[in-house]
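Please treat every number below as a calculation from the coordinates, not as lab data. Everything quoted here is computed from the prediction, not taken from an experiment. Cβ atoms are built from the backbone, for glycine too; each structure is taken alone.
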Structure 1
Amino acid sequence: MPFTFSPTRIAEVLVIEPRVFPDERGFFMETYKRSEFAAHGIAVPFVQCNHSRSSRGILRGLHFQKPPRAQAKLVRVVSGAIFDVAVDLRQGAPTYGHWVGVELSASNNKMLYAPAGFAHGFCVISTDADIAYMTSDEYAPALESGIAWDDPDLNIAWPTAAPQLSARDRQWPRLRDSDTGFVFENR
């Protein structure tokens, strides 16, 4: 099997580790395989792939896209390292308002899967980082939203107390003041 799927303290958020095949030329690894992901409960179709580059101390997030165009995300780091965070936005979920943070880097090859209903953000902890992530729905500007990166109710343990933020990311509301549109469905 080319991947290891590990649940986090929020069961729906997974850390995925690909099997890496190194040799004298470098290495080879699969970063996504539909049949393997589906066998582990990730059956969403990924329809868009994004790439961003940021420098140390830059924080992007916490972002999400509202229903009916909500996005699941599969995040990996191509170069550098980030502290990657997913926050449960599903009202009524036992983990509503809880967060998971994982270090993703080009050297550890870990990926984070955050299903729809979670906000996502990251802070760069290396000099620079290139992040590639796939989404389960295309970008819909009218439905993009976010919550405050420093929401005291969330108390996220970011690796810096004074990150560099975009103007947009400085103005997101706290979770308690946000209508995310997500409701937990117990199955």
Structure 2
Amino acid sequence: MEVSTFIFWGAVIAGLLYGVTLYNNLVTLKHNVDQAWSNIDVLLKQRHDELPKLVETCKAYMKHERETLEQVMQARASVFKAREEGDVGGVGRAEGALRMGLGTLFAVAENYPDLKANENFQHLQSRVTGLENGIADRRELYNATVNLNNIRIEQFPDVVVARMFAFKERDLLEFSEAEKADVDMKGLFDS
């Protein structure tokens, strides 16, 4: 066997091994994104189950706050629908509305000392707040994983393998600036 033939086949084998390595790395990234989304989804489901209990507890005390309670339940339904459809952008928009609604609900609850003293309310408020914090943490990990995925499928030589095997860019889970803004506490108590 000639040296040039040996070099040629060595280069072909090295190229194939490199291509396989790139492909396997892209597959790993794709599954990491899916796993990060699944971690968020678990917390969204848990919170979805807790919110009706929280609203029912509040209803007994907050007879004049029907609009606030309905806002929370409508936002909850929007999150559920977007989550079921796999619409990451829709989840982000609905999450923002839900967070605003919960912020308003917790702020308005300050006007009801009996509700604030209710052990069930305190437990549910703590549980929902803990889930919110968990979702925020998981969202950060999800977005970092998506960002890494999106960078890799655009970089050379990964882009060649990504296009050959139809790896897709993924959407970040983002909230609009208005939805991220703090609840206007002064406005809540001036009315």
A value of 2.4 was derived for distance in nm of label points 7 Å out along Cα→Cβ at positions 91 and 171; which structure in 1, 2 was it taken from? 1
Identity of the structure behind 53, 40, 29 (criterion: Cα extents along the principal axes in Å, calculated), options 1, 2: 1
helix-only ellipticity at 222 nm (-39500 (n - 2.57) for each DSSP H run of 4 or more, over all residues; to 500) computed as -28000: which structure among 1, 2? 2
Name the one structure among 1, 2 that distance in nm of label points 7 Å out along Cα→Cβ at positions 75 and 147 of 2.5 was derived from. 2
So mean count of other Cβ atoms within 10 Å over residues 19-26, computed for just one structure, reads 8.4; which one of 1, 2 is that? 1
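Out of 1, 2, which structure matches 28 when relative contact order in percent (Cα under 8 Å, 6 or more apart) is calculated? All intermediate terms of the calculation are to be shown ahead of the outcome.
Values: 1: 28; 2: 31.
That value comes from structure 1.
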Given 20, 35, 19, 15, 8, 2 for P(r) over Cα pairs in 10 Å bins from 0, in percent, for residues 99-154 alone, calculated: source structure among 1, 2: 2
